[in-house]
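Visitor: Before anything else, here is the set of structures, which you'll find just below.
Bear in mind that the values in this text are calculations on the coordinates, not laboratory data. Worth saying up front: this structure is predicted, and the values here are computed from it rather than measured. Cβ atoms are built from the backbone, for glycine too; each structure is taken alone.
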Structure I
Amino acid sequence: MRLRKYERDDPHAFTFGVFPTLELLQHQPEHVTEVLLHSAGVRNDGIAKIKTLCHEIGIHISVDDKLVERLESKENTYAIGVFEKYEPELHAESNHVLLV
């Protein structure tokens, strides 16, 4: 799949940055299709955690500076999580937050 900047109709979306990508891998790993890394983040502790999680879960990692720079929403993005869009099931007895 050729990745391009996010568009609403795409079947996938992105997390930008080390922390959001770690959160995605820890809480919704079944939706993650790939993780993109920038070589500038090689010494980042969070990148090491991402690599470990991806290895344990079996998620493909690509180190591709040009692709990360093309997709990033801000400078100095070291990690991008690529995931399939999904609609979580809502439970009537639970609290929910709606961000508009």
Structure II
Amino acid sequence: MVVHPPFPGELSFAGVRGATQMLVEGFSDFRVTPGPFLYADNMIAARLTVTGTHTGPYMGIPPTGKKIQAVAHTHYRLHEGKIAELWDCTDALSLLQQLGVLPPMP
């Protein structure tokens, strides 16, 4: 599987696993709610809502106890019934604002 992160370069499966582990360890009640989905040929587009409570370190940010909700849009390309490529775009700005790392928009 090829993962295309929202920054230059590609991310390995181990990198995806590490990023997921960081989320699970940083947010005690981490949850991903999928939907809606769009299908066309061998492509799937999904909107995901991520929620959790920041109870552990996350990206070097000490626990704040704050509840977060962020939206991600993920696209998958299928090959022979399996995910061959993945593109992800998460609203990281909103997440960092909710954690108090960045100020809210004026």
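Visitor: In terms of FRET efficiency 1/(1 + (r/R0)^6) of positions 54 and 86 (r between Cβ atoms, R0 = 25 Å, to 0.05), which of structures I, II is highest?
Guide: Working: I: 0.85; II: 0.50.
Going through I, II one by one, FRET efficiency 1/(1 + (r/R0)^6) of positions 54 and 86 (r between Cβ atoms, R0 = 25 Å, to 0.05) is largest in I.
Visitor: Can you spot which of I, II the value -9000 was calculated from, given it is helix-only ellipticity at 222 nm (-39500 (n - 2.57) for each DSSP H run of 4 or more, over all residues; to 500)?
Guide: Working: I: -9000; II: -6000.
The read-out comes from structure I.
Visitor: Another one. Assuming 0.7 is distance in nm of label points 7 Å out along Cα→Cβ at positions 22 and 46 as calculated from a single structure, say which of I, II it is.
Guide: I
Visitor: Identify the structure, out of I, II, from whose coordinates distance in nm of label points 7 Å out along Cα→Cβ at positions 14 and 30 was calculated to give 2.6.
Guide: Going through each structure in turn, the value belongs to I.
Visitor: By the measure mean count of other Cβ atoms within 10 Å over residues 38-45, tell me the structure among I, II with the highest figure.
Guide: Evaluating mean count of other Cβ atoms within 10 Å over residues 38-45 on every structure, the highest lands on I.
Visitor: With relative contact order in percent (Cα under 8 Å, 6 or more apart) coming out at 24, pick the structure among I, II it was computed from.
Guide: Label of the originating structure: II.
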